[in-house]
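Enquirer: Structures given as structure tokens follow.
Laboratory data are not the source of any read-out in this text; all were calculated from the coordinates shown. None of the values given here were measured: they were computed from a predicted structure. Cβ atoms are built from the backbone, for glycine too; each structure is taken alone.
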Structure 1
Amino acid sequence: MVMTFSLLFVTFLLLMVGLKYWLALRQIRHVSQNADQVPVQFADKISLAAHQRAAAYTIAKQRLGLIQTAAGAAVLVALTLLGGLQWMADELTRFVGDGLPFQVAIVVAVVVLISLLDLPFEWYRQFRVEQSFGFNRMTLGLFFADNLKTLMLTAALGLPITAAVLWLMQSAGAWWWLYAWGVWVVFNALVLVLYPTLIAPMFNKFEPLKDAHLAQCIHALLTRTGFSSRGVYVMDGSRRSAHGNAYFTGLGRAKRIVFFDTLVERLLPAEIEAVLAHELGHFKLRHVAKRLAFSFIASLAFLAILGWLIEQPWFYLGLGVEPSSAGARSDGLALILFVLVLPVFTFVLAPLGSLLSRKQEFEADAFAAQHARAEDLINALVKLYQDNASTLTPDPLHSAFYDSHPPAAVRIERLLAAGAAHRALPATA
């Protein structure tokens with residue numbers, strides 16, 4: 001069984017890496033082949049130079065992704081089959097013993113190691129790729145300050161929840177995974193409530209929207225759609241990037257509407273209203289609640305699987321770890337092994353999540369067409385495509401596998417149809 005599981009792991013790892021490379025190379029080739037002509041739907045809105053810039057930006061990101069995929073696979077093999085995790089466990093046992101401190105320490109050590117290995121890629125993405133296309137506005141000092149804050153925040157939030165889960169694994173009996181799931185759900189709900197007022201301000205400044213006309217339009221939209229929030233805020237996104245965006249954050253009464261300052265500066269009030277109507281659609285159609293519920297159901301299923309795997313010696317041995325190296329049961333090793341290899345076995349399911357997300361994006365667009373002008377949302381999207389250098393010609397298979405949003409041309413065609421249908425309603429009533 002040990003050899004069978006090792007071969008299964010290697011097979012799925014090769015499948016994941018092979019698919020990533022195949023899809024990335026398809027994307028590079030397709031975008032490159034269509035870089036010399038703007039799609040007809042955008043010919044009067046986006047220049048050839050902007051279209052070619054988007055193509056070059058997309059290709060640059062894909063090439064970096066190819067290197068990162070290979071590095072990630074190499075690190076995973078080194079930690080598992082080549083004995084890296086076993087070596088770390090043996091060394092830590094010498095210093096902290098084999099109790100709960102060891103279980104927490106091995107998880108923390110692997111997370112810190114992977115974060116450090118990812119740091120050069122983050123730096124290159126920000127200061128080479130993003131900067132070469134004019135998007136980066138972050139200084140090196142801010143880059144390291146953000147990473148330090150993230151490390152401190154991860155420690156403050158992650159250490160207690162990790163220790164709690166590992167303690168339950170040791171002390172709560174065969175149904176530990178159910179209790180751990182309850183703790184995980186409460187923890188995530190708490191973070192969602194605290195994020196707008198305590199966590200997000202650690203990284204960005206948030207100011208109430210000052211544009212009186214825009215605030216009035218937004219208030220009218222919120223009234224029409226029956227939505228309430230704790231306020232509309234503008235975030236200093238331009239401090240780090242030229243990209244523009246808008247989002248909702250928080251849970252329950254703590255919900256906030258947040259616009260990047262770059263978006264407020266670029267879009268007209270009617271276009272911002274249409275973008276907000278789209279985001280409201282996600283809430284009114286319960287997309288956010290459905291995604292949250294799905295994540296909780298998935299986490300319950302994964303914890304149940306871990307609850308079974310933790311008792312199987314082949315799970316450890318098949319991944320290069322001795323099950324007795326941390327005492328009677330290697331809970332910390334089991335947890336970190338599971339987290340490391342889960343993406344390998346679930347990667348092939350990614351298109352299902354992308355499909356559901358694109359379906360919800362279409363529904364939110366239709367909602368926006370009912371409560372704002374579809375033409376305003378189209379104009380806003382075109383500006384965002386141009387400003388964010390989003391490719392208008394993605395490879396269809398790459399898009400189907402990865403993209404959470406529909407391709408630009410398809411999305412705009414749907415919006416035009418939705419706008420026309422909405423305008424026709426009074427005439428047919």
Structure 2
Amino acid sequence: MKTFKIGGIHPEENKLAKANPVELFPIPKQVTVFLTQHLGAPSVPQVQKGDKVKVGQLIGKAEAFICANVHSPVSGTVAKIEPVADFLGYKKDAVVIDVEGDEWAEGIDTSTELKKDITLNKQEIIDRMKACGIVGLGGACFPTHVKYMVPPDKKVDYLLINAAECEPYITVDYRMMLERADEVMVGIEAMLIASGAPVALIGVEANKPDAIAHLTKVAANYKNIQVVELKTKYPQGAEKQLIKALTNRNVPNGKLPIEVGCIVNNIATAFAIYEAVQKNKPIIETFTTVSGKAVENLKNYRVRIGTCINDILNAVGIPEDTGKIISGGPMMGKAISNLTAFTVKGMSSLLLMTEKESKRGEVYECLRCGKCVHACPMGLEPYMLHAFSELQRYEDCEKYGIMNCIECGSCSFGCPSNRPILDMIRVGKNKTGAMIRARK
């Protein structure tokens with residue numbers, strides 16, 4: 001089976017919710033929609049207090065190059081536009097809407113019927129991605145249309161679809177492969193047209209044999225789309241590692257996948273592109289796994305953006321011994337400090353960890369055992385980057401490649417001294433990045 005060559009680990013999979021089909025979460029009475037829920041600049045509000053809005057109506061316009069449109073996930077009245085704390089506690093401008101029914105904007109196809117024939121051309125598909133606010137749903141939420149604005153001197157040889165879902169606990173991509181395979185394939189066909197790539201490769205880890213079998217069967221009806229089984233190894237779904245596994249090409253440090261003729265998108269993004277291109281439907285929902293070892297009511301939800309996180313957790317039931325709640329998976333996710341915050345594009349999981357699981361072990365001195373070096377999929381020396389960051393030696397951080405860290409957490413995972421390696425590297429990356437920007 002194909003895989004990347006350097007580093008990697010094998011954390012416990014804990015795909016506890018994998019057998020549970022995706023359910024629609026009830027529409028809340030009020031939503032709070034952040035104008036920044038993507039990489040890049042905030043979108044500019046297109047509504048005012050008191051305005052009536054419909055589902056799918058543009059409420060935040062992308063006016064910067066790296067930016068994404070934001071649409072109303074509900075119909076109702078704009079109650080206010082003000083800064084609101086996100087799940088990390090940072091205040092961001094948001095549109096608060098009181099829900100009144102579920103009236104959709106004109107021109108959006110709300111039917112569930114599969115629409116296979118693509119009538120849009122290359123530029124029209126890219127324009128539709130932008131209009132519908134499509135972003136990468138694998139984590140970074142990078143505006144998707146920008147990826148397909150390929151420079152004239154570049155050529156796309158491979159469209160790569162990340163269906164590895166290598167993070168423990170998260171199962172929404174797995175459910176999408178089983179429940180929405182045809183829609184995903186049509187979305188991939190649209191992406192092939194937009195990219196000009198001759199072939200699309202869908203990478204799926206071997207721990208999902210039923211998904212591989214089903215996708216392979218469906219893909220047989222679509223030319224130029226292949227399903228590739230990948231070795232189960234974390235972080236198989238990381239962009240550079242997936243490119244290495246599927247094409248044996250190496251993305252140079254500091255460069256983008258297009259430099260080696262690749263575009264990479266998550267499988268959930270392919271579904272979103274299907275809905276945008278074929279249904280004119282913007283992203284107004286997110287697919288979210290709610291899981292944890294102590295959670296009895298495991299769920300895979302399709303949730304309207306702007307839904308209060310607390311409402312979701314209360315619907316499932318928060319175990320008494322919950323010590324930490326994470327947005328995302330346990331390896332790359334971030335702890336939620338504000339449960340009254342709201343869902344955003346790309347919020348793929350709410351993970352409830354027990355008090356015992358969430359407690360950090362006692363930190364000891366570095367043993368120089370080299371486990372973090374062996375685990376690093378980027379070939380870095382994490383123990384050294386940790387030390388340089390702690391000592392605020394940011395020139396050395398830059399010299400030893402801290403900006404190439406993909407923050408996968410493999411280094412911290414196996415550290416016998418329980419050292420917060422990734423935490424310090426994140427601090428170092430932030431400070432080193434600021435230093436580099438100031439220098440320019």
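Enquirer: Tell me which structure, out of 1, 2, gives -1.27 once log10 I(q)/I(0) by the Debye sum over Cα atoms at q = 0.20 Å⁻¹, for residues 34-185 alone is calculated.
Expert: Here the read-out was taken from 1.
Enquirer: Also, quick follow-up: Where is distance in nm of label points 7 Å out along Cα→Cβ at positions 298 and 370 largest, in which of 1, 2?
Expert: Greatest value across 1, 2: structure 2.
Enquirer: To continue, here is another question. Given that helix-only ellipticity at 222 nm (-39500 (n - 2.57) for each DSSP H run of 4 or more, over all residues; to 500), derived from a single structure, equals -8000, which label among 1, 2 identifies that structure?
Expert: Value -8000 for helix-only ellipticity at 222 nm (-39500 (n - 2.57) for each DSSP H run of 4 or more, over all residues; to 500) corresponds to 2 out of 1, 2.
Enquirer: Here distance in nm of label points 7 Å out along Cα→Cβ at positions 114 and 362 was calculated and came to 3.4; which of the structures 1, 2 was it taken from?
Expert: Comparing all candidates, it corresponds to 1.
Enquirer: Starting from the value 0.95: which structure in 1, 2 was Rg/Rh (Cα atoms, Kirkwood Rh) calculated from?
Expert: The correct label is 2.
Enquirer: OK, next. So if we calculate relative contact order in percent (Cα under 8 Å, 6 or more apart) for every structure here (1, 2), which label has the highest result?
Expert: 1
Enquirer: Here's something else I'd like to know. Between 1, 2, which one scores greatest on distance in nm of label points 7 Å out along Cα→Cβ at positions 2 and 146?
Expert: Greatest value across 1, 2: structure 1.
Enquirer: In terms of distance in nm of label points 7 Å out along Cα→Cβ at positions 18 and 394, which of structures 1, 2 is highest?
Expert: Structure 2 gives the largest value of distance in nm of label points 7 Å out along Cα→Cβ at positions 18 and 394 among 1, 2.
Enquirer: While we're looking at this one, here's another question. Identify which of structures 1, 2 gives the largest calculated value of FRET efficiency 1/(1 + (r/R0)^6) of positions 170 and 250 (r between Cβ atoms, R0 = 35 Å, to 0.05).
Expert: 2
Enquirer: Given 3, 13, 16, 14, 9, 8, 8, 7, 7, 6, 5, 3, 1 as the derived value for P(r) over Cα pairs in 5 Å bins from 0, in percent, for residues 266-345 alone, which of the supplied structures 1, 2 does it correspond to?
Expert: Source structure for this number: 1.
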